[in-house]
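Only the coordinates and a few stated rules stand behind these numbers; no lab work does. Here the structure is a predicted model, which is why all the values come from computation and not from measurement. Cβ atoms are built from the backbone, for glycine too; each structure is taken alone.
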Structure P
């Protein structure tokens with residue numbers, strides 16, 4: 001039987017989602033907990049791989065098991081076993097062909113920038129004490145909409161078949177002393193969101209012009225884009241699936 005599991009995590013103390021030979025990861029923690037509680041070897045497949053220090057308000061994985069269990073009881077036991085930085089929110093049976101990664105139709109991220117020193121958000125927001133032109137940044141962000149080759153914003157030496165992504169929503173919003181960047185796309189490349197934010201901040205501080213954005217995309221050169229902003233401000237906030245695909249058969 002195949003199940004989807006929804007979880008959230010604080011990525012501060014982990015070296016990303018994916019298992020590492022000598023470093024803690026969210027995948028390792030979850031697989032070890034499931035293997036222990038279901039008394040069988042469990043491997044999970046995630047909707048995506050977050051980098052070291054990146055958080056998730058919502059992540060989905062799928063796993064297979066022939067063991068029967070009560071989902072609410074397993075959720076309760078998992079949350080008692082897992083560290084406080086990882087929370088299991090839901091478990092539900094799905095179609096045997098459902099796939100947490102390949103069936104996702106979109107993923108949404110949020111990046112938080114704090115414009116004042118705040119000890120209560122330091123783990124989850126980049127503290128940047130500069131004046132930013134949000135209107136100009138939003139104009140630049142709109143130039144990213146649509147389907148493009150985003151190699152300029154991808155980590156170099158990445159093993160992917162294509163750098164093509166389709167961005168369907170992108171916007172900066174300000175609330176109090178915090179600026180939040182939202183972006184939704186069908187897929188993301190490694191380091192893509194952090195490189196985009198770093199580039200758009202350069203626009204907001206008048207270090208880069210609006211006209212340079214299309215040229216940057218066309219260049220396919222990571223060296224031409226802005227720096228990658230700190231991982232701690234980034235969180236995967238939604239993974240969307242076609243509803244009917246997830247129904248258990």
Structure Q
């Protein structure tokens with residue numbers, strides 16, 4: 001069993017994620033190209049950051065109809081763990097695996113900076129090694145990270161504890177509430193109602209080694225790998 005890291009045209013964080021999973025966490029990892037139509041012997045799926053298909057139309061809009069996406073959808077529907085980071089979050093929302101959408105940042109500019117997020121729910125397969133209220137630091141780098149949804153969806157996400165991460169810092173002139181991109185309720189990451197699909201905008205893959213400034217993202221990768229490799233095996237290829 002292994003974890004699939006999916007590569008789309010324009011992905012630029014796929015090898016970073018493979019490095020963290022294979023060389024730091026020690027999880028068997030395979031790279032899956034977007035033109036493939038199946039997932040074979042895979043027990044976890046990671047959709048990495050980047051600019052899939054150049055972010056034409058809008059981020060993730062073309063990737064959602066890529067040949068690999070039906071297999072990812074089947075895998076997620078069967079309860080398999082799926083982690084989407086940055087562009088991966090955008091793709092999962094566009095594909096309907098997560099609710100809501102990621103719009104242009106409120107300042108209409110690309111934002112690249114370190115941010116602090118508060119852990120809102122540590123009782124998930126992704127956050128089991130973090131604690132409630134913990135502030136984790138990771139870099140973000142996106143132009144379309146402004147999470148939005150209709151009021152009913154936002155209310156449901158909050159009520160069901162599906163908001164996993166919330167922006168809280170740094171507080172500065174252009175982000176007096178610590179929210180860098182204008183996301184509703186400062187939402188930085190959510191899970192689906194089953195809890196097996198996580199999307200987040202900041203990059204845990206860029207915060208998993210001391211040499212690059214933070215290891216706050218490493219517990220997420222460890223928990224993801226444990227969920228993928230140590231849980232009940234999925235019986236089918238997808």
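For the read-out mean count of other Cβ atoms within 10 Å over residues 48-55, a value of 19.8 was computed from one structure; give its label from P, Q. Display every interim value, and only then the final one.
On the way: P: 19.8; Q: 22.2.
Considering all the candidates, the number was obtained from P.
Taking 108 as the value of volume of the Cα convex hull per residue in Å³ derived from one of the structures shown (P, Q), identify that structure.
Values: P: 137; Q: 108.
Computing volume of the Cα convex hull per residue in Å³ on every structure in P, Q gives 108 only for Q.
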